[in-house]
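**Q** As structure tokens, here come the structures.
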Structure I
Amino acid sequence: MSAAPPIEPLPYAEEQAERILGAEWRAIATSAYRWMRVGRALDGRMQALQRQGRVGFYGAATGQEAVNVAAGLATDRDDWIFPGLREQLVALVRGHALATYAHHLFADDRDPSRGRNMPCHPSAREVHYVSMSSVIGTQISQAVGLAYALRQKGAPGVSLAFFGDGATSSNDFHAGMNFAAVWNLPVVFCCANNQWAISAPTERQTAATTFAAKASEYGIPGRKVDGTDFVRVYSMLRGALDVARTGRGPVMLEFETYRMTPHSSSDDPTRYQPSDWAMRAASHDPVARLQSWLTALGVLDAETIETIGRAADQQVRAAVEEAEATEPPAPASLTEDVYAPLGSRESPGTG
């Protein structure tokens, strides 16, 4: 097998980076790189643990880190996240504790859902991160409903709906896009197009030139973005959020990425992907691209890269150790937070 082509650094000189990201571009890009390394360490560790039978399921976001981290950094506290399968890193960047997420993955007694939701389906109220559903596309119309509620209440915030290329074939995609456009709601639709709807390639999903092109038929501006280029992703998200936040209606962004792992721990991509797919995906690695660019500009050096990687591994290892040392939920907890305690409300017709 031939070696993968070299990773090209992102095509921005310092003055371009400052113009796109602002005067604090170095801090933003370095923070993004640190978070992307945490995401990559988390994926590697959890995939290994799943294969060992220590967690039941895992869906990695490897190859999508630039989109997830940019979303976490670009959004405001009042914004709401409606994820697909691979956006947990958005919640972490927005402030959800890594240890809490690890408790969720292990479904232990400190899991906020007490083991009632499958792994990779966390809910993080404190950072406005709504639990995903495994039913394809439902989060799209739910995000639109939340945006409508914000409008009705006069509350600030934008609703971000994340979904894969396959979800653009769902009923909720049509309903969500249509209602958001008709009501001019503050929604940013984020299609994470990793080019595979499990085993179905893009060309079997749509005859449209791009998924973003579909937006125009609903009266929504749509743009296709290189989802492996953090600078471009962050810039486009900030622009779309500003449009939605200032009452100018919804926007759809299609982020083209490359799925670098199986769809989930239940998948075997060798049965349907071409033999050179892994090499092609590796050549578009968003973490390597950002690292190469920051190194070329003198923001990172070999020692700093090593330190950041070691810190990311330690963070993940500490969170996993804490979760594995926690007891599972007691069987008696199964009905807690489900039914009101007896006597908690007066009977009808009394008082």
Structure II
Amino acid sequence: MDLMVELLAAKRRIPSAKFTWINRIEFGVTLMQNRQFHCLNRMVSEVGIGTWQLGGTEWGEMSKQLALETLAAAAEQGVSLIDTADIYGLGRSELLVGEFLKTRSDASQFTVITKFGRGPEPGWPENFTSSTVRKHAEDSLTRLGVESLDLTQTHCLPSEYLVDGVVWETLRQIKKEGKIKAFGASVESMEEANDCLEVEGLDSIQIIFNVFRQKPLESLFQKALEKKVSLIVRLPLASGLLSGKFNAETRFDEKDHRSFNENGECFNVGETFAGLGLAKGAELAQQVRQLLPLEGTMAQAAIRWCLDFPAVTTVIPGATRPEQACQNALSSQLAPLSQHVHDQLRAFYLEKVNPFIRGKY
């Protein structure tokens, strides 16, 4: 069966271990590893789940039932961190996460983080005024059905609004009022990430980080560790490229951003195929496959690569099916990749990937 690594090898984190795969669902075993989320003074699952896809507008349609089943499957595998945003389906994702929490007797064990700033109401630049920032937070509270947001993040704001202070001062005040427990920034470039690290009281940074986009290693990870800023990794599979299942002829639903944003037509090109484009990205993914270990799936090895860096707090791959959520969660149980594999992937990125990356980075 293709769902769970053998317990002993995983717990001991033996790099050379050979894995025996069994069905985690059948045996009902939860083996998720957890990491410290500093600002909240709590442990969270090192593999969380992103819920961009629950919105039904940029990853193709997704029914309510399937969305709730996917969240439940992730939870059964020990996933305790859920990332959402007010723009995902114009609130649909937050509403579904809120509905999911209502079904759980252990709802308090989940850490739910959201984002704001990209919605059309009232839109830019009014989204960044003090009164609107406050309204965004209150609307997210209502949709999620919670009394206080665990973490709210600015959602890829224009650079000038990351340094002018109005947004941050408002968030500090809302935190004092108890409506949010922490605040952070989801960013598109390392310049933005470094600017945000200087913000007083900033608790987290969310970034794109994967085998194809390794720049955060150069300018962010050590600083974040020193400042105890939690790092949330999004798009660890580069829009699915690092599953190894795509080729230049692969086609996607018309409502899937991979069919309408390949060249950054609607938002930052880096959010789609890591800014490489489908054809080039698929070609490079097949080369990456040859460098990864054989244990597990290619996607799991790619997520494991992200987890091998101590600065990473949690990785938030999305999932459109329950089985996909389970497979992603199992990445936590793989042993760390060898230093040799890491060295090979670093050299591959520098020589063959980096020259082809487009967009803010």
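Read the figures in this text as sums done on the coordinates, not as results from a lab. As the structure is a computational prediction, the values presented were derived from the model and not from experiment. Cβ atoms are built from the backbone, for glycine too; each structure is taken alone.
**Q** Match the computed value -0.32, -0.39, -0.46, -1.34 of log10 I(q)/I(0) by the Debye sum over Cα atoms at q = 0.11, 0.12, 0.13, 0.23 Å⁻¹, for residues 232-327 alone to one of the structures I, II, and report its label.
**A** Only structure II yields this read-out.
**Q** Taking 32, 27, 21 as the value of semi-axes √(5λ) of the Cα gyration tensor in Å derived from one of the structures shown (I, II), identify that structure.
**A** Values: I: 32, 27, 21; II: 30, 23, 20.
Computed on structure I.
**Q** Using FRET efficiency 1/(1 + (r/R0)^6) of positions 176 and 264 (r between Cβ atoms, R0 = 25 Å, to 0.05) for the comparison, can you identify which of I, II gives the largest number? Working shown, then result.
**A** Numbers: I: 0.55; II: 0.05.
Top value of FRET efficiency 1/(1 + (r/R0)^6) of positions 176 and 264 (r between Cβ atoms, R0 = 25 Å, to 0.05) goes to structure I.
**Q** If helix-only ellipticity at 222 nm (-39500 (n - 2.57) for each DSSP H run of 4 or more, over all residues; to 500) is calculated from each of I, II, which structure is the one that comes out at -13000?
**A** I
**Q** While we're looking at this one, here's another question. Can you spot which of I, II the value 2.5 was calculated from, given it is distance in nm of label points 7 Å out along Cα→Cβ at positions 80 and 96?
**A** II
**Q** Comparing I, II, where is distance in nm of label points 7 Å out along Cα→Cβ at positions 72 and 128 highest?
**A** For this comparison of distance in nm of label points 7 Å out along Cα→Cβ at positions 72 and 128, the top structure is II.
**Q** Moving to a separate point now. Tell me which structure, out of I, II, gives 16.8 once mean count of other Cβ atoms within 10 Å over residues 312-319 is calculated. All intermediate terms of the calculation are to be shown ahead of the outcome.
**A** Details: I: 16.8; II: 24.8.
Value 16.8 for mean count of other Cβ atoms within 10 Å over residues 312-319 corresponds to I out of I, II.
**Q** Computing mean count of other Cβ atoms within 10 Å over residues 32-39 gives 17.5 for which of I, II?
**A** So the calculation was done on II.
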